Each structure stands twice: as structure tokens, then as C-alpha cells.
Structure P
Amino acid sequence: MSDNTKAFPYEKGSYTLYSCATCPYAQRALRALQLANVPYKLVEIDLLNKPSWYHLVNPQLKVPTLRLPSGEILIESLVIAEFVADQFPEAQLLSTDAIERAQLRLFIELFSSRIIPAYYRLLRTADTAGQETEKQALLEGIWAVSKELETQWERKSGNGGPFWYGDRFAFAEIATVSFAGLFRVLERYRGFSVPETEEYAGFNRWFAAVSEHPGFTGVKPDDDKLIASYKRFLP
């Protein structure tokens, strides 16, 4: 994608990330850059009042967007995160083993298809009966993710946990923790929390470890700011 670099802010000869602090997708790209120790310029985008020049950066007007030192521009959070992981292999964000990468992609797909849509449906559902239905769907997704984590920890690459790659906060967490962090929003607006029971033990163990890691806390927005920003999703 070409760009008119005089028309929007960027860091010449370096990486520029166009992001929004409360956007869980944008947080993926930010975590990838930070975990790989990549120097970058951060340009915050107000998604409710986008700059007039932003269409020159990303015609889809979404975040994140990453401008490379070459001037090339990448969009889509997982594309950006995988680019960073491949560009900076010394950070060990991704395995080089094809089977391990396939297993990881299946986990991300499971999380993305079973948890993220259910989260937003629950937030947007107004009636009590509908909310109970969506809570159950979300719990079923969390159960499936929990079991997949436990399966991974029995593999050599899982090394007993508590992260996907054993003791290493890496690509699996980059792709998912932003959305797990949004449960604070559901707790506030829908009274939802993950039960501390055996069937969700894998998920709770994983998230307890995630919650204390700098890879999560260093990017996570303030809870009050996050909760306020998601009020607009309520019916």
C-alpha cells in the first residue's frame, strides 16, 4: 500500500503504530512490538473522532495499522503480530515447527470463534433471558478453551503451562489476552465472571498467570477507562 508520508504523522526510518488504547485488536499489535523489543512511535487514534488524514494510512479506518521503516503499511492485528514474530525471531513469539504453529492457529481460531462473538453478543443483549442464553454460550466457549489449554500443557511445547508455550508469554497470549481482559467489562455491566470450578480450571490458571505478566499489564488500559469506553456497546 502506498502512502503520502507528508500527509500524516510517522517516524522516519522506524516503525509507527496507529492504535487505540481500549481496542483489544490494537493491543495485539502493541504487545507484539513490546515483547519483541521493537522501537516504535505510537500514534493514538480516537475511534469516535478519527483524524481527517487517517484514511491515507488505512482506508478501512480501523486500528491497528503498522507503518514499516520502508514505508509499507500493514493492517489487521494478527497479520501485524505474525509479521513482528517472523521479523524478530529472537523474541521467540512463534514456534518454527509447522505442527506447533498449526496447533497454535487452531487454538486462536477456537478462542476467536467461541469467546469473542459470545462476549459481544452478551454485551449487546438487553433482555434477561437473552443474556442468560449468551452467558451459557460464553461459558461453553471458555470450557472449550480451558480443555485445549490443558491438552497443550501435556505436549512438549506446552511444557506444563501456565502459558501456551509453558513459561513463555508469547503469540497465543498476544492473540487472546486482550479479550480475556474484557471480562471486567462484563462483570460490571452483565454480572458475569468465570466460575472458580474444576471445569474451568485450565482457563483460570492461564488467566491468573497472564494477569500478573508485564506483557498483559504493560498494555492493559485502566479498568475504569475500559469499562467507560464499552458503554457504547450496550443496547
Structure Q
Amino acid sequence: MNTEPYCRLHLFFATENSQAVILRQGPSKTFRMILWDRDTDRFEDGQWLKHKVYAERCDISPDGRHFIYFALDGRWGSEAKGSYTAISRPPYFTALALFPQGDTWGGGGVFIDTTRYVADGDKDIIGQATGLSRLSRVEPSAECPSGLRTPKGACVRLSKAKALRAHQTTPGQHPDLSKYDTKGGKLWRRRGQELTLIRDFTDMAFEPITAPYDTRPRGSSEMAPMPWHPLDRDGS
């Protein structure tokens, strides 16, 4: 009888360097973010999230410094936000930018480059993603062939490849993904049909971890209410 803990690994590779994000999933709606340097095989085990993360709607920035993800918190009602898109700093889920949505139609986003991205959802309620700019998708036209505009409404000029990526709901896969395998919740390096184990991720258990950049004040009843954050009730 196999008693090995079940988990899945989702891989996201930066395009400008060797940084990668691993989303460890298991049990089904529990995720951990892990930062991986593919050149050195060094890992930084990060924060957990007890929400359903839609891995196919996540993306890592080209420089590996930011991660965008789409999740469903499972709470519906007057205080619940339902689903949301967020931008964080790997290997943490704590949001630098947070876009509440409320349903699972659409959701998520993609990075166009290291400073610009598109994301579904409402207005950002955190406002800490300094240096990043959210672009809006519009119908491509002769005046704006990219179908992207800045917050002030100016058309964004992009190559066809970048414009196509910006309008995709699922980011394209990095070509180096074929060099790795994730069967059994373990990370393997693939050379032809030969697999070499890099690391086993099955033996992990949830623990509350606070992101070092989470500077939101806590603990004072006299403070003004803080904006809702998806980790506030989930062990951050």
C-alpha cells in the first residue's frame, strides 16, 4: 500500500535568468510557493496558501522578481471576496497588488515584461507593487493594434509576439520545461529517458509564514481597518 503523501508540482521559469517558481499543491487546495535557482539547485521554501490556485492562470515575471496568481478563497457572503488575482514577491503569496474578482470567469494575468502586466479583476486594493504598471486589454484596432493601453489611455506599442502573449489567458510554456519531470511530487532532471532526482517535495506540512515585506500594521484596535487580504485568515 502506498502511503506517500500526494502532491503535485507546477513549474514557472523566468526568461531572463535561472530563477523559477514551484507551486507545490497538496492536499488539493493547499499550496506552497518555492523559489528555485535552476543553475545551482538552491531552494527557498516559502509561504503556504489554503486556497484553490489556478496554476494555468499564473505567471512569473521575466526577471523572476514577481509572480501573478489567480485563486479562490472559498468564502462567499458579505465579507467574502470569492476569487482574486494577486501579484506577490516569490516565494510568498502575500499580495503587493490585489484585484478582487468574485467569480472564476477569467482571472489571472500575464507579464509582458519586467515592469508591465495585464491582470483581470477589479481595482488594486493594496497598491504596493511599486515599479510595475498594469495595462488594460482593449479590442485591437488600426489606431491601437496591440490592443493594450496604459492607465492614462495611451496605446502601448509592442511586437506582435508580446501583444499576442498579453491577450492569452494561459501564459506560454518555457522551452526548458521539457528538461524536467515532476512525477510523484518530486523534481527530476530529464536527459532523454533518464531521470535524476533533484528534490523530493512530498514530506512537507503547512506552517504559518509571514512574508518579510508584509509591513501592514497589526494588533491595534484603534487603527483604521486594513484592506481585505486573502491571507488574513489563513496563517500568514
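Any read-out appearing in this document is the output of simple, stated calculations on the displayed coordinates, not a laboratory observation. None of these values were measured; they are calculated from a predicted model. Cβ atoms are built from the backbone, for glycine too; each structure is taken alone.
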message: Suppose relative contact order in percent (Cα under 8 Å, 6 or more apart) works out to 21; of P, Q, which structure was it derived from?
response: P
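Just checking, which of P, Q has the largest value of distance in nm of label points 7 Å out along Cα→Cβ at positions 143 and 167?
Largest calculated value belongs to P.
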- prompt: Out of P, Q, which one gives 0.50 for FRET efficiency 1/(1 + (r/R0)^6) of positions 71 and 191 (r between Cβ atoms, R0 = 35 Å, to 0.05) as computed from the coordinates?
  reply: Q
- prompt: helix-only ellipticity at 222 nm (-39500 (n - 2.57) for each DSSP H run of 4 or more, over all residues; to 500) computed as -15500: which structure among P, Q?
  reply: P
message: To test your reading of the models, identify which of P, Q gives 1.08 for Cα Rg over 2.2 N^0.38 Å, for residues 47-150 alone when calculated.
response: Q
